Structure P
Amino acid sequence: MDCGNVSDQERCNICRDPRRNRSLLCVVEEAKDVVAIERTREFRGLYHVLGGAISPIDGIGPEDLRVRELLQRLADGTVDEVIIATDPNLEGEATATYLSRLMRTLEVRVSRLASGLPVGGDLEYADEVTLGRAFEGRRLVEH
């Protein structure tokens with residue numbers, strides 16, 4: 001299977017859907033992440049499931065993930081943008097950094113999901129890293 005998503009067929013439902021934007025590829029750690037993103041109804045591209053994240057402590061390196069398959073998918077030039085949607089933890093950040101460096105030489109735009117404050121949260125309860133990311137990822141307000 002190209003994407004690594006869970007399916008009882010050779011291609012998953014998302015990959016078979018002709019309405020999906022094939023120039024957008026969202027890279028996630030696990031198939032459950034695809035489900036979470038699909039629930040938002042905001043993303044209309046395709047997915048690539050890595051099968052985990054880089055974790056030296058657990059003995060998981062890039063060669064244990066579906067990185068080679070990702071590069072094969074990007075080789076035909078169909079994808080214009082890769083959105084890295086790994087978890088905002090140490091392993092996810094290491095994986096995102098590794099992938100973005102790996103794709104630097106390719107003719108593809110690489111972006112990372114924004115992270116920061118949850119809706120309905122209070123600033124006083126946010127940790128320093130989350131609050132710092134919220135400042136880094138701020139957007140201009142249209143008026």
Structure Q
Amino acid sequence: MLVAVTAPQIVVGAAIIRERAVLAAQRASPSYMRGRWEFPGGKVDPGETDTDALVRECQEELGVLVRPLRRIGGDSVYARREGSPPAVLRVWTAELLDGDPVPLEHLTLRWLKVDALDDVDWLPADLPFVDDVRAQLRG
């Protein structure tokens with residue numbers, strides 16, 4: 001019996017750093033994620049590179065142009081919903097090239113300094129990257 005193997009959905013996140021602070025975004029939806037915090041980003045579309053998706057998602061979600069700098073951490077595998085295949089989150093540090101981020105798809109945005117990184121309720125998939133970001137902010 002052959003079993004179809006579905007590749008996990010790749011999701012990218014941007015640790016946008018400015019003036020020794022990182023941008024955190026509070027989820028508006030879906031309901032089971034509402035109010036929790038993440039590094040902004042989203043799904044990689046078929047045929048799209050991870051970094052192209054990161055740039056596109058930041059334009060769509062925040063209204064800004066970013067440049068991915070370097071990948072941090074490893075793959076963070078997480079369950080999206082019961083019955084759905086797992087997803088893999090990959091995070092890059094990124095710099096703003098123009099504009100100020102606005103929460104086009106989030107409840108709110110916050111610039112977090114190193115001492116405030118633990119003040120928000122991070123989504124489980126994003127949490128493994130917080131220490132890497134902390135190290136970046138301490139520089």
Structure R
Amino acid sequence: MECVFGLVGNGFALVVADSSAHGDRVQFTEYIQKNVALYLFRNGIPLTTAATANFTRNELATALRKNPYSVNILLAGYDKETGPSLYCIDYIATFHKIEKGAFGYGTYFSLSMMDRHYHSGMSLEEAVDLVDKCILEIRTRWL
């Protein structure tokens with residue numbers, strides 16, 4: 001089963017993923033991680049979540065024209081100035097800031113649970129309960 005979903009709550013962003021890993025995802029994720037670390041090393045300033053998402057989208061767009069990666073990304077982070085954020089970047093480099101989202105085989109099940117139970121400003125306990133409901137729904141439908 002391949003599924004990743006995430007949401008933004010009151011002071012946090014939460015991303016949940018299954019344990020499967022594939023070549024393009026691992027390779028591209030490591031590439032982004034190393035370049036973000038290199039930026040910090042060279043400039044002494046960490047990238048914000050929005051800047052990291054923009055860099056990631058740009059790299060996917062560049063690769064799309066040469067040797068495309070087959071990756072869909074939910075990128076979450078927390079910045080002191082803006083708080084938590086979640087970005088959705090798909091394999092053709094479209095980019096959106098979202099409050100909840102999902103990719104993979106469990107998308108329809110997890111998004112339907114989030115549509116019903118998610119609300120802006122959720123507490124961490126409410127978010128963990130919602131994540132448990134999503135996982136249970138995916139397991140019920142797929143296993």
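Here, each number is a calculation from the coordinates, and none is a lab measurement. These numbers were taken from a predicted model, which means no experiment stands behind them. Cβ atoms are built from the backbone, for glycine too; each structure is taken alone.
Assuming 3, 13, 22, 25, 19, 13, 4, 1 is P(r) over Cα pairs in 5 Å bins from 0, in percent, for residues 9-80 alone as calculated from a single structure, say which of P, Q, R it is. Comparing all candidates, it corresponds to R. One of P, Q, R was used to calculate helix-only ellipticity at 222 nm (-39500 (n - 2.57) for each DSSP H run of 4 or more, over all residues; to 500), giving -8500; which? Here the read-out was taken from P. Starting from the value 2.6: which structure in P, Q, R was distance in nm of label points 7 Å out along Cα→Cβ at positions 89 and 105 calculated from? This value belongs to structure R. Name the one structure among P, Q, R that distance in nm of label points 7 Å out along Cα→Cβ at positions 41 and 73 of 1.9 was derived from. Only structure R yields this read-out. If distance in nm of label points 7 Å out along Cα→Cβ at positions 33 and 49 is computed to be 1.2, which of P, Q, R is the source? That value comes from structure P.
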